[in-house]
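For reference, the structures are reproduced in the following blocks.
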Structure I
Amino acid sequence: MNDIRIEARRRAGLTELRLLIRHPMETGQGRDPLSGALIPAHYIVRLEVDCAGRALLRADTGTGVARNPYLALRFKGGEAGDTLAVRWLDNLGGEGAAQATIVAAD
């Protein structure tokens, strides 16, 4: 099972990246509906996106991000055939990574 869905398209001089990360993003303040016990914090703390080996995005995140975070961005640069790489790290030491090739959509 891949925890990241990633899509990249080159259109009208811009590259559009869309990604969805499957992650619980628990704040540590929620309670289990059956036992009432606090659910431990479990959230992404770092998100990195590279395009063709160059840093495109570096983000430190926290508990304010919703479950299964979705991110979309457009940027100048990136050509059809270039590789986009996404990596995340969470507060419990978990990590995920995925790659996608930019496709031409013109």
Structure II
Amino acid sequence: MAAARIKKGDQVIVLSGKDKGKTGEVVKAMPKDDKVIVSGVNIAVRHTKPSQGDPQGGLKRAEAPLHVSKVAHMTKDGKATRVRFEERDGKKVRVAVKTGDVI
């Protein structure tokens, strides 16, 4: 398995789809499925019946997973960048291609 280019806590921008251009923080990364959940992006609405656990029921909104190819790292100025791996001080680190900053 390849090293993770996008991890939990990273600031990302959405590249395609209905939420294109939106930004957020990665809440959960699912490397086996190549998916990520980004806060405030790709909101799915579920119609739920009232039940014992949830007597109110109604519309429930939650973030749905996005494919990792639809998001990119965000630089400090808010633009998308690719990620490269480099060895610095004997450690393998993630580096932003556009700026050269360690992520």
Structure III
Amino acid sequence: MSQFDYIKQHYAVPAEIGRLVKVNGRAGVIIKDCGHHLGVNFDDDKPGVIRHCHPTWEVEYGGIGKIRKQTMAQQRYQRYLEYGDRFENFIDYCHWDASKNRSWNGGAA
């Protein structure tokens, strides 16, 4: 199944990346498929903060909007959440993250 297929089939809603939504009166944009839930970044949250929302509970769907870009520090923190447990300590992670071999630093890996 591709992104949002489950949600579209079971809840008959137009969920997709970039879709503007209002959840319980709070405006935001869908930025991630979270299985049975929508991954929403609300306008009053920092870019990249993902809140899980049920596709039909108090949700109003709108048009397509723009996904706000995370800052470099937020991107680094997301990588730390994903890869950080592989390292003995934080400084080892920082050395690995700053390596020129990493794709986010212009490398091929």
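From I, II, III, which structure was distance in nm of label points 7 Å out along Cα→Cβ at positions 7 and 95 = 4.1 calculated on?
Working: I: 2.8; II: 1.7; III: 4.1.
Comparing all candidates, it corresponds to III.
A value of 4.0 was computed for distance in nm of label points 7 Å out along Cα→Cβ at positions 31 and 47; which of I, II, III is the source structure?
Working: I: 3.0; II: 4.0; III: 0.8.
It was calculated from structure II.
Only the coordinates and a few stated rules stand behind these numbers; no lab work does. Source: prediction; values computed, not measured. Cβ atoms are built from the backbone, for glycine too; each structure is taken alone.
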